[in-house]
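These notes open a run of structures that come right after.
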Structure P
Amino acid sequence: MTLAQPETQIKVEPLLLEVADVVNTTLDLDTTLRRVAELVRKVIDYEIFAILLVNEKNQDLRIRFSLGYPSDIAEKTRIKLGEGITGMAAQQGEAILVGDVEKHEAYIPGISNVRSELAVPLIIKNRVIGVIDIESPIPDHFTEEHKRLLTLIGSRMAVGIENARLHTRTTRQARTLLLLNEIARELTSILNLDELFKRIAELLSRLIDYQMFSILLLDSAGEKLQHRFSLRFQENIQLKHDVALGTGVVGYAAQHKHAVLVPDVKKDSRYISLNPETRSELAAPLIYKDKVIGVLDLEHTRRGFFTDDHKRTVVTLAAQVAIAIENARLYEEIARQEKRLERDLALARELQFRLLPPNNPTMRNLEVAAKFVPARAIGGDLYDFVHYSLARLAIVIGDVSGKGAPAAIYAALVSGILRSHAPIEPSSAEMLRAVNFSLADRRIEGQFVSLIYAIWDDEARVLTVANSGLPRPLFCHDGKIEVIEATGLPLGLFDDAEYDELEFKASPGDMFVFFSDGILDARNHAGDLFARKEVENIITCSKELPAQTVVDTIFQAVADHASGVEPFDDQTVVVIKVRSDGNPS
């Protein structure tokens, strides 16, 4: 004994140094387990080696690293604590040495020709985390000295294995969270549902090696889940089978608003057999604002394939998927509404322009031109021409408060009122009072109209003008510009508003120009208004030109001034010019 002691010390001390080196220099679990196997081989000659780690949820041992095991056996092996030699070692927390497994009643045959086995528990803080197991085809191959050495190695390596396992788990979780963050950013940018479903399947495969994948969405009635996208072994398939809420694994997940992990579907009564190959399933509800909108479903042909880590990953991802799906659905709904709105606006625009005079009136002594450009698809400006008896023409130009559809509808109302009063041929001021009374009688909060009503007497060449808030018109007479100082309150605001009339005697070549606020208020990039002075300059330079040319010139000048700036208000111009020859073309 005195001679053997130094020999044992020579073996153990370098071994403990190597063990310490493994524990202190690596946190990679695969590297740690491989180096454990190498260390053990230096002191114990084995043919079959395995490190089994405890699965605390299922209370069994699973092979994490092995040498000499066929891969299919290593992958499928599950040993309950207390069963077999390794299960007993784990449950008892003590090493077990078996000289001849054929004589041991607890032995579970795994690999043929095994005769002797040594199993040593890996213990940290009085908790068994796994077992080192070595086997040999030779009976009584392992000795008590081997048992002592393997126990010594196991007691030291348990810390290294646990640290490596925790590091591996933490690193994997960090990578998963990083990938989930990247996936979430990408998914929220996809606004087409079919493209989104396909991309979800592709990105999820980077996290979990599933074999079957489905996205089911709850129908509008909230009664059944409908398959919207399905993959089977990377092949896109169409499934018509709807699942009632509360039935099947997916229906259960949706109804109870929590993920369901089924290790073996054959043992779960909830499973609906759609895929004969399926053995394990993981379903996570898609929840948006505390409301279930669908289910994310994964399946695999191997029992127990999905883990709690998979479940946590899918639950985290499902929250982002639900947001992405709702964003895409909202976008598609908005797109559909916009298309409908575009069609409605196109029709409304056509109707509005059809409400405008189809042609400018022709009179012996007067040339008439007009143009209307809405700031949006439809607008609130209007103009009209109403023929009176005795060669007289009423000229209307108006600007409704607001823009878009409400203003256009109000403008149509105003046009109808004007037309209804026109047969009695009221004077300019009388027409404004009549329209104001009608609008006040059916007052709409915040709605009013500014209107000019002018009556041209073609025989006398006289224009009578009344104004209810539009920019003051211009009168070009004998080459000079005169501002028509007709003013008044907008129509539809006050019940008892009064309006004055101004009368102008015109000569051949004279011109009257009417315009809405949108002309004067047009701004350029610097914020400068087009302003009245610019209109006056155009009229001065264009006094010899036809009425239509003057209208076009004003609009072109406004467009040039506000180039690149969206118009803020509707723009309307009406120009009437007294003919020099009294001969309408």
Structure Q
Amino acid sequence: MNRTHLAIAAAVALLVLPFAPVPDFWITQLNYIGLFSLVVLGLVLLTGVGGLTSFGQAAFAGIGAYATAYVSTTLALSPWLGLVVGLALTLVLALAIGAMTLRMSGHYLPLATICWCLALYYLVGNLEALGKYDGLLGLPALQIGDFSFQSERRIYLLIWLAALLAAVAITRLLDSRPGRIMRAMNAHRGGGATMPEAMGASTFRYKLVMFVIAALLASLSGWLYAHMQRSVNPSPFGIKFGIEYLFMAVLGGIATVGGAFTGAALVKLAEDQLKVWLPMIFGGSGNYEIIVFGVVLVLVLRFAPDGLWPLIARWLPAPRQRAVDENVPPLSSRRHPQAGAALLDVRAIRKQFGGLVAVNDISFKISAGDIVGLIGPNGAGKSTTFNLISGVLPLTGGEVELLGLRVDGHSSREIARAGLSRTFQHVKLVPDMTVLENVALGTYLRTRTGTVRAMLGLNAAEEAQARAEALRQLRRIGLAEQAHELAGNLALGPQRLVEIARALASDPSLLLLDEPAAGLRHKEKEALAEVLRQLKAEGLSLLLVEHDMDFVMKLTDRIVVMEFGRWLMEGTPAEVQASPAVRAAYLGADE
């Protein structure tokens, strides 16, 4: 039995449990665990995967709860309409709050989530229409036709059906085109926004998508909670519960779907027991469980920073690797220019950082089919020039033309759409994704599946094409055998090759390689050079920055030399080697 079969068996067991002769107390506890898990699943996506810390998910649960309470009591309308109203309000508020706060970084975003959680808590607690601090009472039970979900055993089915479907949807999302971008955005796991933007994705858009999904899951939990309790008041939707939800996520496993259920179950069950035992031990009443949770959190962060679920998962069967069907129709390809046609025209580009001129009016051209080297001593401005051409940095002056189109002033994702792809001076792979998944990131612009289709599982055909393309590019560079290895387990040389494969998966007209041979051993450099010669033979155009002169001289057609941000010379490898100016730049004096 593999892990998928175990998950299905566990889900079936949960759904049939209320029909078994188990104590009502068990059902009550499981109802709360299911409700908490819905909120924590959103935090797994938002915080664990996206790296965006939020203390405000309890507020979104409050929106769902209060919306249905007002609709079904004050307006005497259907609770199902209350669900629609709650989700709609949550969507609007999440979009507005996300647009204002998600561009913040560091500690500002968590502080912002605390602020709007407190603001919403005190707002609903002071509105007469929402019953102020007493809340709203007498909510009707949920009903489908003549079937009522009034009893806890019946609403249990709704709660756990929602939680399990949400888990399936999040799992599908993370294993998809948008999910790979989301996993690559986390600065601690994937290196931040630079690489996904270079693949053509809008990282802000995906931050907003994750924020909205997490908010909607919390709102759904609040709706179910309101009709299970048959009343609402502000206390379950304040900052205390916002902190508890985040604690559940961290304890269970902040970046894992299984961790959401693990954390919710452990915190709920432990909290109930601690409330009984700790007052007996200390001889008085008080919130002693908060002290215990604080100590536990410190220990988990110290000894199990990824949470408890990864420790549990070690004892489970390994997940089965999906086979790659290479017989599926290939992804669409762009039209590439004919050999010798104008490809890149860099005209007097300039970059200033305050009073420092890092790149000073550099100009050069690349034709289709060329391999051009960009060399110079340390600090010459080579990588800055790369970042200017690819849109990672804005130009202070000058123009860049790609395939006849002006691309200066455009973002890196727009330049990627025009046909440019690149690697990075410091390797930017997602270490906890497989090599195949990392390369599949490169197919982003050649595929179309959105978030909703991915969560509904309607992307199977396109996903098979993306995986087949990724495997084809890995075979092209000689790493097909490592396709299912975690990228973080590879040595530096293979990692640089994986970056090249990812860039090739975007089907570029021009490939920029930033120090591809840096840190490689002799044999690895030979393997890389062979791959690049093969790419040139296939008609691909390359621009590379490199310090290894022997590597550059044997590989390139022309070389552009920079010194202190200025253009020094341009010529064939032989001309550059013979130049006294180049020798002076590298050696400090003319020979």
Structure R
Amino acid sequence: MTEQLEKAGGTSFAELFENSTRNIKEGEVVRGTVLAIDDDHVQVDVGFKSEGMISVWEFMNENDEIGIKPGDLVDVLVEEAEDEDGLIVLSKEKADRLLVWDDISKAYEAGESVEGTIVSRVKGGLSVDIGVKAFLPGSQVDLRPVRNLEHKIGERANFKIIKFNKRRGNIVLSRRALLEEERQSLRSSTLEILSEGQIVDGVIKNLTDYGAFIDLGGIDGLLHVTDMSWGRVNHPSELFRVGDELKVKVLKFDPESERVSLGLKQIQPDPWIDVSMRYPLGKRVQGRVVAVTDYGAFCELEAGVEGLIHVSEMSWTKRVKHPSKVVNIGDAVEAVVLDVDEGNRKISLGMKQIEPNPWDLIEDKYPVGTHVSGEIRNITNFGVFVGLEEGIDGLVHVSDISWTEQIKHPSEKFNKGDEINAIVLKIDRDNEKFSLGIKQLDPNPWDDIQKSYPVGTEITGEVTNVTDFGAFVRLQEGIEGLVYTSELAKERVEKPSDVINAGDSVKALVVKVDPAEQKISLSIRAVDDKQEREALKRIAAEQSRTQTATLGDLLAEKLAEKSEENSGE
């Protein structure tokens, strides 16, 4: 008190006491001097008749340290001017709280920002310590929605007060409002200097399937996926992450709509320049498969340069149904350059050209007439495919299965997987076709049919089929002759089934043989006709003497003679 009397200029203690008690009011924040500090209390003199005692914890900081010392000035709240013991009751914590509310109120009225620390996640948003607890709604955390608000805990930032009610102790903050103000300020300055062709710095704000949105400073530009790299980019996330900083070129800028199109590859050299010099036709190249489609696989030869391996260029012999059966994304492949189109940025590659074409060697390996064997790989209505080696199949046409059998479908005789023998008939290297025959392994019975069944020979056979025009008679296995309706009997026959049935055993004479057409004509009525038999014998004799007349001609002559004799009678 002595020091205070000296400061008062010799004012008496009684006068000082009277003035002090008159000026100090309960509920008022006053400034006092720290006199002493012990383990439990801090003694503060506010000019009252007695000093106030405040608990030490009210002066402790976050590290549990007392941030004051004797002689320091502190603001305290007068809770009671005089208690029952005649002492003044002070509070440092309540004074701080009142002062903070005053500062917050002033900032709110002036539209100024306040600084605070995000301390916890609460329903609907975050709790922020700005000296007192305030609420930050989730929608006001950033310019864009924040999915994981917990990641913001511990951050210190400036906020704008958008709602304030001291009586209810309600304060609502917004970080977004400040960011929008900053963005608008940046936007104006950016729009003034932005122009097409300019190279600018930006920060990636968002990634989509079709590109990346870049913050250029208050205004967003779109970097389309096709303008990110000269090479293939399936998704922007392959190259970038949100928050990445990069330089881009302004490709298009519309000041009215404020739309900006950006390019990254445009500030890099075009790899397609002089590509034909680096990849001449016939050159062997190494690459990596970057995409597989129904029609082929795209192979990256260098950054920004791809070539297409068409499905037809993957194998000489295999029938590749889909490129994925041969290659997968990421595979390293070797290929040959087949064609280069710089203008359309296309390179055609071939994998099969790495190896010799087996069809170039097939004629030497399987000359016509070679006997081969293999497994039936496929059966169709027109023949069977026989595997001779990997990727090389030979076709046995249905007409080359048997000399004598009438085969409607190859499945009547064969099953897939059967092992068969055949003979090479023809090789078409240009069209990659290989013709085989089974019947050619045995002699053609029709070559000697005239010796076996000369005209005039009497045969006995079983009727196999009766038609409207005659009946078929089996001569031997696979060999049949036809008895026309006119040759069934001496009498006129209207309907063959009236005089003959399938399964009947009949005798007939051979009247005509045509090996080329594989046809034998028979006559039943000639068996009992002596003149007919003799005529046929003469035909056979005549046939052996001349090569110019056909059997049909001679038979026609014979019938004409017989007709003349009948008319003469």
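What follows is calculated from the coordinates using simple rules that are stated; it is not laboratory data. Small disclaimer: the values here were computed from a predicted structure and weren't measured. Cβ atoms are built from the backbone, for glycine too; each structure is taken alone.
Listed values, structure above:
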| quantity | calculated |
| --- | --- |
| If distance in nm of label points 7 Å out along Cα→Cβ at positions 99 and 259 is computed and equals 3.2, the structure in P, Q, R | Q |
| Identity of the structure behind 9 (criterion: relative contact order in percent (Cα under 8 Å, 6 or more apart), calculated), options P, Q, R | P |
| Distance in nm of label points 7 Å out along Cα→Cβ at positions 195 and 363 - highest-scoring structure of P, Q, R | R |
| Among P, Q, R, structure where helix-only ellipticity at 222 nm (-39500 (n - 2.57) for each DSSP H run of 4 or more, over all residues; to 500) as derived comes to -16500 | Q |
| Entry that produces 42.2 once mean projected area of the Cα convex hull in nm² is calculated, selected from P, Q, R | P |
